[in-house]
1. Quick check on the output: 0.30 is FRET efficiency 1/(1 + (r/R0)^6) of positions 70 and 206 (r between Cβ atoms, R0 = 35 Å, to 0.05), derived from one of P, Q, R. Which one produced it?
2. Between structures P, Q, R, where is distance in nm of label points 7 Å out along Cα→Cβ at positions 30 and 150 highest?
3. Of the structures P, Q, R, report the one carrying the highest value of Kirkwood radius over Cα pairs in Å, for residues 46-117 alone.
Structure P
Amino acid sequence: MATAQASPVRPARAGARRGPLAALRERPAAAKLLLLALAAVILVPLVHSRWGGGIWPDALTADLSAPLGDVTDWIVSNRDNHPLFLYFFGHISNAVVLSVRGVYLVLLALGWAGVTVLAAAVAWRVAGIRLALTAAVSFLACGLLGMWVPTMQTLALMVVAVLASVVLGLLLGLAAGLSDRTFRVLRPVLDTMQVLPAFAYLLPVVLVFGIGVPGAVLATVVYAAPPMARLTALGLRGADGGVMEAVASLGATGR
């Protein structure tokens, strides 16, 4: 009685040819480039046939000069009597002015000798004797050149702006560092604020608050707060997991 014997299965050769789809699956970057190339081959002739291939077509141009001009005219016309400016932006402006004036009066009360010694002491404590001497010489030079009062005005403005930037950046950084949803929302905003030129947000601030102390302080805050917020968030989110676990095991909470 004859028995059927199964033929042995031949192992696949190492050099066997693979199909193009299998090769693309192993190389997703090449697959994406191929899809983009196919889309360009199809869409570019269609776009050229519809709008031409020269300069940007006028039909696809959005003219924003008229709406922006209307907004500017409305702000200028209503800045002194509209409730939005009287009861919101007006209070912000008054708070900034009062804060700067308070710091300025404190600096005047210290006198030129007190301010110079205080600046030198802080610089010495932070960075050493060289920076302390530089700070002292800088303040003395401002006095010798007859620029002491403008220097104190600028210093008061910068003190308020730096403190406001630190507080705002710290709060935003804490929110972004402790919440994934807040981080996803704030990240594009912080990225945009850090790459925008200074005049891009300086002009709207000046338009709303005018040229003066409030506009200068708020423009400085808008410029300086995003790096503070980003560094705070990255510091919290980049904390070592082992350290956080050890701290939690000792009884620390999320607060």
Structure Q
Amino acid sequence: MSSLYFTDRSNVKLEDVVFNEAVSEQIKQFLREYQFREVLEKYELPVVNKMLLYGKTGCGKTMTAKAIAKQLDKKIIIVNLANIVSSKLGETSKNIEGLFKEVNYESAVLFFDEFDSLGQIRDYDNKDNSEMKRVVNAILQLIDNFPKKSILIAATNQIQMIDDALVRRFELKLEFTSPSRAVLDKYYDTLLLKYPTQFQKLDRIYDVSFAEAKNHVFKEVKNNIIQAEIHKQTNK
């Protein structure tokens, strides 16, 4: 089972993740509900514990899952669904069931990356559509019985590939869009703050994801440091 996932006690904090205002408010509400879940449950009010993050690659979905786990002081079990799919009859369903049993026991955050792989599962072997139906049905049943003390988070870049019945099982669906110019400026400021002023000079790029912005900062800061070292050696 360990080859299908890895566990993490992440140091990613919520303040390390830059959200747009709408997503930020929904995550705050989610955390408040979880904090006061026992009181809410006394009034028979449902507490959200299943969240679907969707949108462009590199916009912070994985970091968000890790930050939520950190905020709630929970271990996160990170799964790449593509690694769970097996060509052996019944093996895929068995792998998924094993994961859900473990998260039930450990009261962790279960994070499915590339959840759109479920769409690929349905087309994985056209010779045996009944097997693919069994996989989707197994996941639906497991989600329906997901323990309240645990949290299920799934991320996808292609929500349109996921079965509608699966999408409906997630009480909270958050869209991660490309960051605005103002949001990127805030992100650049945060990234550059850790470096000495003389290494912070760079031309900021926009209309990019957070991941692309971070790579740009790393590249430019490294170049600034290297150029400074070359200048030192030249002037010895």
Structure R
Amino acid sequence: WIVGEDYNAAPTCATCHMSRTKDLSVTHDIGDRIAWNLRAPVSAKVDSKAIEKGKKVKPWLQRRKDMKRVCRSCHGSNIVDAHFEQLDTFVVTFNEKFLIPSKKLVTAMLKYGLRDKVKFNEAIEWDYFYLWHHEGRRARHGAAMFAPDYVHWEGVFEVAHRFYIDMVPDIREAIKKARENGNVAGADKVAALLKEVLDSPMHRWFEGGKPPKAWRPSDDDNHGFNIMKARMKAQVEAAANR
């Protein structure tokens, strides 16, 4: 059957990711129409690792175009374009606000001796895993799949709680213990990185600082959305020129 012709309601996974449309053939590669890797600790375009290794694979932009063809079988172009702009903005914001800083922090803790190499024997490792693997994946996949409850209540709300209420106190406790045990240099390094993160525009509210203004197109201080949109535009242009 053909999406939008023989079947146009309550799609299954196969409907969008595998099925034939009026201008696309059936595929058994479920990643063939996916632009982002939403499973990783930090999301990246699905072709990024292959490009780093010098391999040629189907570019993410072509995958996105194919997925949009599927979407337009049932939806108007405005809805489709708005959805993917929202998805891209969400993923980039989520990366830069939570995923990249948390990864830097747990990596620094290992580097400077504030945690050991044994996996999952310390609270901070569980905090980080839950943040990106459980709540973080739910949020990202919710954004991709028109699922606002999974984006917010089952996603970002829990990610924020995990980051601010679990990770930050656990990192501070590790810094304190490191100083008590004589690892002052390591404690100072991690403390400086934590301060840098919490002083940044997206997190400064947590320490009593002034949060960024709510995003509006006219804002100069708008959570970095202008920067993110510029990055997305550059990625699209680079992909189009490959």
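Rule-based calculations on the coordinates, nothing more; no lab input. Just so it is clear, the structure is predicted and the values come from calculations on it, not from any experiment. Cβ atoms are built from the backbone, for glycine too; each structure is taken alone.
1. R
2. P
3. Working: P: 17.6; Q: 13.5; R: 15.3.
Once Kirkwood radius over Cα pairs in Å, for residues 46-117 alone is worked out for each structure, P has the highest.
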